[in-house]
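Below you'll find a set of structures to go through.
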Structure P
Amino acid sequence: MTEKLYEKDSMLRECEATVLECLEAKGGYEIVLDRTVIFPEGGGQMSDTGTISGAKVTHAREKDGRILNLCERAFAPGEKVKVELNWTDRLDHMQQHCGEHILSYAFWKLFGANNVGFRMAERAVSIDLDKEVTMEEAAKAEDMTNAQIWEDRPVTVSYVPHTALADLTMRKKNTKLTGTLRLVSVEDSDICTCCGTHPPRTGMIGLVKITRLERHKGGTRVEFLCGRWALEDARAKMLYIQEAGNMLSTKEERVCESIRRMEDEIRELKEKAHLLIQARQEEEAKELLAAASVNKSGDKVLAAVEDDYDAKSAKSLLARLTANPGAIGAVIYSAGDRINYLFGRSDDAKSDLKAAVAKANEVFGGKGGGGGNFAQGSAPYAKGWHKKAREVVDFLNS
């Protein structure tokens, strides 16, 4: 069994220990100590990091009361070592976890929403509530949480028999737990069974900021950050808004308004471009029909070769070409680093589209297939593709 010094004093940053076991593991060695300040992953909280006599510990886990520290080097059983905690990681994790307790309490106290899930990853923390909440309600819970943080309330750890839970007002009680339980309590606020590390006072959390709400399984997933993570997230987003304001030549508070106006302008331009493309395609279809030859199947071949085209326009043009009776249509076009080819035919046409796409695959070194009245494929862009397109068109005309 490893003595968990962090359970008694979350502010303790180092200790002397004796190595009990050294096990080979993927990525290094798992070192078991008789005592440690390094918290192992558990209860939704991430593992601490640190060092054992200067050797990095990147992860810790608990198994059968033993804490296994994944370390970059081996130590001999019986060896005396110094364990040092990465305080930045510890503080980050305590801020997130304690902030989660108070935020969950606020949602429960104000709106009767229960926390049914907690996740903590690097710069990503969330709780799942069993009911939907609005942005306005979330803001009230956020305000209540931060008020308790700024009041710098005491956070205490106590050990009680499971029978004592009946006398406590708690947002959640796990009736399956038995024996001596570890309670983390915020003064006049949240009381919760918890194995994680927490600061001695709420002021050390600094700040809780909700970053996103989304519907989730009939309830709400609340994403948030606390302390340093919240500060750095806010700082990054401030820079994004400033950059957006500079790009749009507007004040930061008018960025969204400017984006909406720009979206309206883009929508109008797209509509105008669509009308122009339709008019151009109509003319192009007429020109191709006038110049069309008839192949051995008796079908008129209407083939367009386009530079820097897009998929939507290509399909639109093909539909115009195959609207002509007894016609086979082909649209071969470049789009970025690809050459694409589409083939279609009118209902009364007889040409074999499988043969057409197979020929295009051969000529361009591409892949594609189809049958019936439609086939398509694509290949990597290559210089001289127009000449290859001509070869495919000649095949269709034969």
Structure Q
Amino acid sequence: MSTGATLLLMGSVLVVGFYAGKLVRKVRLPSLIGYMVLGVALGPTLSHLIQFSFFDDALLEALGFVTDICLGLVAFNIGAELSLASLRRLGPGIVSVIFAESFGAFLATSAAIYGFTAAMGHPDLPLALIFGSMAPASAPAGTVAVIQEYRTKGPLTKALYAVVGFDDGLAIVIFGFALAVVKTLLAHEVGGGSAGFLASMAPPALEILESVGVGTVMGFLYCQIVRHLKQPSETFIMTLGFVFAATGLSILLHLSLIMTNLVIGFVLVNTRREELSHRVQAPLLEIMPMLFILFFCLAGAHLDIAKLPSLGLLGLVYIAGRSGGLIGGARLGATLGGVEDVIKKYVGFGILSQAGVAIGLSLIVSREFAGLSNPRAADIGSQVLTSITATCIIFEIVGPICTKFALHWAGEIPEDRASGP
């Protein structure tokens, strides 16, 4: 598609997406559901019905930078909300919530998948552990989009920012451990040894450490520059410049762009005055609605609805295990941590969205297992990739809706935002 045609399409998406969002707001759903439905309608998933696709695979790949930019800005914005002073006010209980919901999702999903395979007559621990390791990963963009759209304020909002900000890093660590264990189990099945366990653990741990290191260095450099800028336009340019650079550097170095940009925002809010943090975030809040239209429309275009029939019982067990683990784990962590009731009751419902990180991890499994000597490994990799891709469609649609209801039940959506578009 030519540059002119691409720009015409993107401009049309912004205009039509704007009204699609308003339309779904009339039925009390988050606008991003409308954006995603528009993306599905324009994407390859329906091309077999209308014999034409606005977003073909080549264009979706070419526009991948839009998704990366939006994720980078979302991560930066989350980091800028993670004030240590605010976290201290929330109490150590929020750390308890993060660990309990992540490990709760891992354990509950692993147990559910293992129980399912045992009931089918073939108990499969490696398959159960790999599916369990997918479960803690979340999609912060969906949660943050709902928070910003409804302009929510309150303890649950702050808790959601903290949880979706930190749990992806913990999810990658859990995945690294599980992957190492499963590769060892599969090696033992064909008579191999456990050599390589530590080697399997090293890449995910190193990725997190390097992402934090790069984000910290860039964060302090960013703070040194931006504190001397007075005009909002100058601050805005510098913020975009650093987020773009951090995102590009993360991709080039194979780091986590979410973690790198989150740390930049985290350094800002915890080393500078609150006034500077607000001044930096204000112009971002003005452009985020536009980016969310593009981001979630592209996300919808990537969703292959044709995969839903292949979901099967295994996928349904995964959905049930992950949902129960996240909600139950979050509630248990909140109870043990002594956080206030509104967080204990509803935080689990606000973190169900799942997309990019989980699909990325499933791609790693598929690639890693393809080269293993155990003939079962390739089948497990293919099974995980198909099931996670299909279940992410469900979670990307249901997750933001649950977030909206959780914030509504908590009384944190202002009346003027809850009553209409």
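Quick check for you: by distance in nm of label points 7 Å out along Cα→Cβ at positions 105 and 353, which of P, Q is greatest?
On the way: P: 6.7; Q: 1.3.
Largest one: structure P.
Matching task: 49 is the computed value of percent of Cα pairs over 28 Å apart. Pick the structure from P, Q. Mind dumping the intermediate values first?
Working: P: 65; Q: 49.
The read-out comes from structure Q.
Here distance in nm of label points 7 Å out along Cα→Cβ at positions 185 and 225 has been calculated and equals 4.7, so which of P, Q was it run on?
Here the read-out was taken from Q.
Quick check: -26500 is what I get for helix-only ellipticity at 222 nm (-39500 (n - 2.57) for each DSSP H run of 4 or more, over all residues; to 500), calculated from one of P, Q. Which structure matches?
The structure behind it is Q.
To test your reading of the models, identify which of P, Q gives 30 for relative contact order in percent (Cα under 8 Å, 6 or more apart) when calculated.
Computing relative contact order in percent (Cα under 8 Å, 6 or more apart) on every structure in P, Q gives 30 only for Q.
If we compute mean count of other Cβ atoms within 10 Å over residues 17-24 for structures P, Q, which one ends up with the highest value?
Q
Bear in mind that the values in this text are calculations on the coordinates, not laboratory data. Being a predicted model, the structure only gives us computed values, none of them experimental. Cβ atoms are built from the backbone, for glycine too; each structure is taken alone.
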